[in-house]
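Rule-based calculations on the coordinates, nothing more; no lab input. Keep in mind the model is a prediction, meaning the values are calculated, not measured. Cβ atoms are built from the backbone, for glycine too; each structure is taken alone.
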Structure P
Amino acid sequence: MTSLDELDRILRQYAGVRVLEAQDDFFYLYDPEHDLPAERQQPFATIVTGDHYEKVSRLDEPGAFRLNLGVTKPTYVNLFGTPPTERDADWVLTTTHNYAARDTLFPHPFYASQYWIAITNPTGLDQLHPLIDEAYGFARRKYSNHRTRQTG
């Protein structure tokens, strides 16, 4: 099984990454100058360790954690098709995916419509490395575009 510590180590190794922590959860931002204004601090990856935000992934089970990644629209569509837009009474996006499944990629329960994907308790990293690389690269491009607009 891939450990939370192993994923955390991998995500921290990327250049320019700043990590915010809250309630034992980790938020990985690309912010090489550590100067992004609060409204621009969108993580490219998160690791959630408990049911602080929702209960559909059963993160209250011992040892449970979920890796969330913000990928590009083409990657999301290639993996899952058109993003969901309908929500249930708890504001969870309605899909045919089991949000409590372990070691299975699925659309993020709340942010799939913004092309976020998730996996709970992954057992290996082979399928995740390209997705983590993409999420990081996408965050770098957004940062660079923001900087260009600020100085241009």
Structure Q
Amino acid sequence: MTISTALLIDHKDAIEPLSALFESEWPDWYNARGASARTDLSERMRRDGLPLGIVALQDGVVVGTCALTASSGGLVTERSPWVGGLVVMPQVRRRGVAKALLGRAKAEALRLGHRRLYALTADAVHLFEQQGWTAADVILMSGEPHRIFVINS
């Protein structure tokens, strides 16, 4: 299995499968009365600036995505940019796809002139710790603890 990463703008055909993945993984957010996965992904179609979409490919097939965003989870903070929307197709999880996406996100943040990169998560604490990120803060969102991680790019 060969994992590579690329910018979303170079894989426009990924919008449909990634939209379906967003809707299945985050139905409370992406639904008929909520946010539009297609709109969010379309806004990430750029080479420079934020939001910037990144995709992971396995043998040329899109299997995951993340984005560099100016903010995360509605937080109003001076911290920026953030890794957001990190998701991997269920059938290829625990095979290095998220690691590859985080590595590309770090490289893109540096390319865009950002010396630090942040992430907000309730579920992927182990992933970020394993990749060398440092827990900077814990906040409550909807009564659930979320960790803010930071890494130098």
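In this comparison of P, Q, the computed figure 18 for relative contact order in percent (Cα under 8 Å, 6 or more apart) is attributed to Q. As an exercise: distance in nm of label points 7 Å out along Cα→Cβ at positions 12 and 28, calculated from one structure in P, Q, equals 1.2. Which structure is it? Label of the source structure: P. If volume of the Cα convex hull per residue in Å³ is calculated from each of P, Q, which structure is the one that comes out at 120? Only one of P, Q returns 120 for volume of the Cα convex hull per residue in Å³, namely P. Among candidates P, Q, the computation of FRET efficiency 1/(1 + (r/R0)^6) of positions 76 and 132 (r between Cβ atoms, R0 = 30 Å, to 0.05) that gave 1.00 used structure P.
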